[in-house]
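The data blocks that follow each hold one structure.
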Structure P
Amino acid sequence: MNVSKKSITTLAIGLLSLILIPSVFAFGSLKSSGEITEMEKEFSSITDLTLRGISDFRIIQSDSASVTLKGDKTFVEALEMDGSDGYLYIESNVDYPVEVVVATPDLTSLVLSHESKGTISGDFHAESLYISMTSKSSLKASSVLNADEINVYAGNNTFLEAEVQAKALNVSSPGKSAIMLSGEAEKLTAVFNQGQADFNGLHVQKADLSASGSAVINASFPGNSITRVDASSDSSVNLNLNGILSVDASNDSTVKYSGNIEWAGKTTRDDAVLSGL
């Protein structure tokens, strides 16, 4: 997968934050105060956002950067928030829910972990957008995710649903994720070791699909495309497309296809199955 230096740097920052920033919920327990409170904090900028244990968040586009917290007073006061130079880290615990609204003009990186769940909306447009989800986190985009390059990392038990507009769309899933993407991407690169991908109604010019383990990739590409499929282990790939297709299937994998197809190559090994839908 072709990942930019910006994405690699952002990933490193996100992972380091999870390691180096101590959790306020590591020990003991909190008792509800019974009093609902709301507070807002302004920031000079928020471009790289990491959320840990935030079970109810919304990311919205705004002319200025700010965070609004709402919930039980004890839980809000215990929430950890640390940021500088465009980077913001927010941590809570799903057992102590706090509603978090992040408003920002621009967003280039979003790292979700520990059952963080929420939505993103707004006319964001960036040169690159990096999204990482792990530990039962989920994200639903109610507006188009628009960037020249979009990189998605989906870990175990994660969920993403979005419409995208990108020149390059790179999706990697080593865990049991559920990824649903539509929209448009000039080039799609998808590497799934587990989990399920649904690229239905995704307009692409070129697609490079790799499925292994128990992964399932379902793709319906409108228009004409050049698609390459590499399937192995017990994976399954189901395609509906018009254009040029090449398939390399091995082990116990299954590749099924339909559409007006010009074959550029067919290779099956072991007990792999290649057939029409």
Structure Q
Amino acid sequence: MRMPKLLIFLLFSTNIFFAQKSALETLEMANDIYYSNSDSSYKLCMSIDPNDLSKLDQGRLSLAKVRVLILMTEYEQTEKELLNAESIFKELEDQKLLARTYSLRSILLGRLGEHDEELKSLLKAYEINLKIDNYDAQVSNLQNLSLKYLDKNNLDSTKIILKKLDQLKAYIVESDLYYYNQNWGKYYSALGEYEIALDYYNNALNFAETYDMVDSKATMLMCIGEAYKQKGEVEKAEKFSYMSYAFSDANNPTMRKVKHSW
């Protein structure tokens, strides 16, 4: 006995619906556990058949993979996933996710040592987020841009970026005020104004301790030690340097998987 065509269609449609729902739930779970367990996040991503996702979510799947692939230093595969995501978001005209793609590409380019292209990609992300009034993402872009200009010793551009960040301070998540204070501290340290730098560094240290940011605390203890060293206060410099090394040994801090406004 042959099933009616309508029943076949309904069964087929129902299977697709549940497959997409299951795949989407797996993708959301992969994103949720990324910061706590990047390996498991990637395994979940790899378990998903992209054909079980909508076009938009296929692009989101590529970005979820990219975050872990960068940590795994699988740069060739990272670029393939970024190109796939970029193509999808351009086709769908999703500017928010396109900006996120450029932000992630900037991280890849930085790892590859292509620092001029890294900066261009980060600026592209910022310009899009500026146009669509995505303030949270603008904050992340500006935090990263300030560090890039500091790396280039372009202090004028660093100050301009940090001043823009000041205007968006209301949109900074409290735990991310660590980076805000860190970057202002590094700016003043580069200017040789170590007392002001130390004020910002100590603020950053407080946020790192409050939010249990282990690697950030170790970094900031080292920055404080370096500032005292530049001031000629050798005893304090040695004290904070020792504290940083001892804390690192005791806690084995790993690289923070930064937010970038995924």
Structure R
Amino acid sequence: MKERFPTKLKEAFMKIRLGKVEEGIKIMNEVKGLEAKKAIAMAELAYFQHDWAKGLELSCSFLPSTEACHYSNIYDEHFAMIILASYHTDAWDKTEKFLKDLLKGLQKLKKDDQPEQRMFQIKQKLSWIKNKAATMKAYKEKPKPRTKGKSIEEIVKQQEEYKPKLNNKPIEKADYILYFLNLYGKTEDFIKVYENAGEGVDYLNHERAAHEYMALGDIKGAQKTLLICAKNWWPVEHMQVEPVALMTENTLLPALTKDICLKIIKTPKGQTSI
């Protein structure tokens, strides 16, 4: 039987997403039980407050649960975050033990009951810890801009041939061009089209733009775009309160300073429709 999600807890998470953190936490604490779901929200807040130790503890408190959330992407994000938190707190040994114990427990289940995606994530993260020198290096690597590729004119010609109806839909046309520039075009051309298109483009194109700014070494441009990302971000489950997926992108980490993360916390975000 599907667990009922209390209206009051939905309200609490909504308040936090709107940037009303203290009010949301107060309402959340008035709801009894559902500690794993609360831990997801509080872990996400901790990560954006750069409280890595607290985030690590909270993520590890719910990751063993099979019912904390319905969508695997939440587990995936938090598995990635405990590695980042271990990097910041030098908690590699503690996290390795946690993951090994969790994997052993899942392997005891009947074959048909074993959650393949979660087990894959655990094994992958154990490999990241085993090769932590490479993992730490990956966190510090700087992206490079693409200087070769299709021109804006070539992609516009492609759009006019295959999607001519987009000529009367400027935002959708921009999304189309940005999508293909990201795949086949040059970094500077992507930014040129993005800046001309405005904030109405698809969320993913805002996120792509943040990556492109980082490739150009424009950290302020990336930070401005990340704040736009926050405004346009939507959760898939009620307990998601911050766009944690951004923190799982190594390219974006230098731009996600504590100051920017605190601004993201205060930025009103989208509300889940489920």
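Bear in mind these aren't lab numbers, they're just calculated from the coordinates by the rules spelled out. Not measured: the values here are computed from a predicted model. Cβ atoms are built from the backbone, for glycine too; each structure is taken alone.
Of note:
- Read-out Cα extents along the principal axes in Å, for residues 125-164 alone, computed value 51, 21, 10, structure in P, Q, R: R
- Identity of the structure behind -26000 (criterion: helix-only ellipticity at 222 nm (-39500 (n - 2.57) for each DSSP H run of 4 or more, over all residues; to 500), calculated), options P, Q, R: Q
- Which of P, Q, R yields 2.5 [distance in nm of label points 7 Å out along Cα→Cβ at positions 77 and 149, calculated]: R
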